[in-house]
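What follows is a set of structures to go through.
Please treat every number below as a calculation from the coordinates, not as lab data. If you're wondering where the values come from, they're calculated on a predicted model, not measured in any experiment.
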Structure 1
């Protein structure tokens, strides 16, 4: 049994989601205000969760204790 228990970062837990297969999903930015400048098509596409790849996804998994 491990001596030290890894603390999960709550700020990361609120912003990202890890799927069962291990993919890290993120939300798009620019969805809060000043949205009438963008087309409805763009705002609809931004609502979909997007997968992350690379080093940042690995770091986020470590922060969540899923690596």
Structure 2
């Protein structure tokens, strides 16, 4: 399935696979893979709250989207 996460600067992303954390503070971000090659897309601000029912910050772990 897909994963959602928020970077340190508040930008929201949708990932193909579970990302891993890099950096810290406002410069913190999520990497889609350890090789630097992988799938992620920037999604509009507020999308994560609509998808999972709550906001995420960079201090939160990524959330996996599951089928109903």
Structure 3
């Protein structure tokens, strides 16, 4: 069996549209600088409210990616 190590990080994505879009934004932004993203798990959802109105959806997402040493 192949030995692999994965790094896990937490991200917060935002969107003016939906929680789904907020989570997608977090993952797609991370994918621009991280290689081998494997799994994303939505841990928490919340809203930003201003003057009684929802102005942003936020998704706290845990993302794992394969760790590759610079040997």
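Numbers for the structure displayed
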item: Among 1, 2, 3, which structure scores highest (criterion: percent of Cα pairs over 13 Å apart); result: 1
item: Entry that produces -5000 once helix-only ellipticity at 222 nm (-39500 (n - 2.57) for each DSSP H run of 4 or more, over all residues; to 500) is calculated, selected from 1, 2, 3; result: 3
